[in-house]
Structure I
């Protein structure tokens, strides 16, 4: 069990739900947004949802965890939050998915349209296996298993 009890964003979750969390990321300027993965590889989000950074398909804030179906069953090996705000993850299969604010093309989708749901980043990453991701307020970086570094935004 991961101890997330110190984070206020998890305060309303019952103990039985808290016990199922194996991986969590708390983010936002006031630590008021969170993504977490359960022991069953289900992925949930809750919080203020600025620019769609929770990946729920809308801009609605939520104090109740909502499941992100696109991510359930994927093994998340790296997750990063940029203060834009946007989120990027890498999976055990080497895929990169991103969502949230995209004013500087930091989602890697070739546009500046915000992403409300996790979307696969494929530009320049075809046939590449990404192992780690990182991001800042307006950019994203990916490290491949071959040691190559890709950046966008």
Structure II
């Protein structure tokens, strides 16, 4: 091979390599553009998904806040109801204590009255017994006196 052939072959090889590199650069540029388009689409999708997630998260957070507010209101209502019931129970307890005191006093007065009536009945019975004994003694004495007069009288 001569110098001219070698140079021609080298020149063809160089042109061929230039074309290959040019095509490779074109493909690389095309891949870069395609990647940029894909990245732009992915960024749009990511932004849409992120916005969708934010909306869903805000909605769920709003629902959670609403449930917490409802629970807080329900708890406050329950606490208020319990306080009212406790107040009513205290009032009823006061009335019950008052009723217990009245019943206790009435019981004491009733027992005292029963005791007084029983004592009075026992004393009346004792007095009646004593009066009966005195009346019997007087009746015996009168009967004896009557019998004695009857004997003294002539038949």
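Read the figures in this text as sums done on the coordinates, not as results from a lab. Note that the structure is a prediction, hence the values are computed from the model and not measured. Cβ atoms are built from the backbone, for glycine too; each structure is taken alone.
For the read-out helix-only ellipticity at 222 nm (-39500 (n - 2.57) for each DSSP H run of 4 or more, over all residues; to 500), a value of -37500 was computed from one structure; give its label from I, II.
Traced to structure II.
Any idea which of I, II comes out highest on FRET efficiency 1/(1 + (r/R0)^6) of positions 17 and 97 (r between Cβ atoms, R0 = 41 Å, to 0.05)?
Comparing I, II, the top value of FRET efficiency 1/(1 + (r/R0)^6) of positions 17 and 97 (r between Cβ atoms, R0 = 41 Å, to 0.05) belongs to I.
When semi-axes √(5λ) of the Cα gyration tensor in Å, for residues 81-144 alone is computed for each of I, II, which one produces 18, 12, 10?
Comparing all candidates, it corresponds to I.
Consider the structures I, II: one of them gives 1.00 for FRET efficiency 1/(1 + (r/R0)^6) of positions 73 and 121 (r between Cβ atoms, R0 = 41 Å, to 0.05) as calculated from the coordinates. Say which.
Structure of origin is I.
Taking 12, 43, 34, 10, 1 as the value of P(r) over Cα pairs in 10 Å bins from 0, in percent derived from one of the structures shown (I, II), identify that structure.
It was calculated from structure I.
Taking mean count of other Cβ atoms within 10 Å over residues 65-72 as the criterion, which structure among I, II has the greatest value?
I
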